[in-house]
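Below are structures written as structure tokens.
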Structure P
Amino acid sequence: MELEDLRKNRNLTYEELAEFLGFNVTTTFRICKKSRCITLKEAHIIVKKFGGIVSYEDLLDTLEVC
């Protein structure tokens, strides 16, 4: 499941999601919108915190150069 879809399904704000993940709000927003490259560490935190509901494949960016 995409992180943005999960956020919406759980009625979380970007601030609430950021707090849960331990990220700042800007980073969380950009990861959700796939407007920046995600680090392996960030991806690992997301996958672990959500117990695999969000997979590494879901977090893959459509940007060609990261």
Structure Q
Amino acid sequence: MQDIPDEAVRLIEQNAPDFIVAVQSLQGKAGASPILMTLDAFAGDPLLLYACLWYSATHGVACMFAPMR
């Protein structure tokens, strides 16, 4: 997979800056728990969801979705 484009990183910086912080805090930590996410956090913005998943994947951090209630 190629590196995430700058435009996608800017989208995350503008709309999900806490996600970047979470990825950076787990990056390089072997055995770290994945970032727990909900689809509600990305309601109506599938591009942001894809960008966040791409960002975490390129930084070696796993994500997991919590079940809907």
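Read the figures in this text as sums done on the coordinates, not as results from a lab. Note that the structure is predicted; figures quoted are calculated from it, not measured. Cβ atoms are built from the backbone, for glycine too; each structure is taken alone.
Highest-scoring entry among P, Q, by distance in nm of label points 7 Å out along Cα→Cβ at positions 18 and 50, is Q. For the structures shown (P, Q), relative contact order in percent (Cα under 8 Å, 6 or more apart) is largest in Q.
Of the structures labelled P, Q, one was used to calculate Rg and Dmax of the Cα atoms in Å, giving 10.7, 32. Name it. Computing Rg and Dmax of the Cα atoms in Å on every structure in P, Q gives 10.7, 32 only for P.
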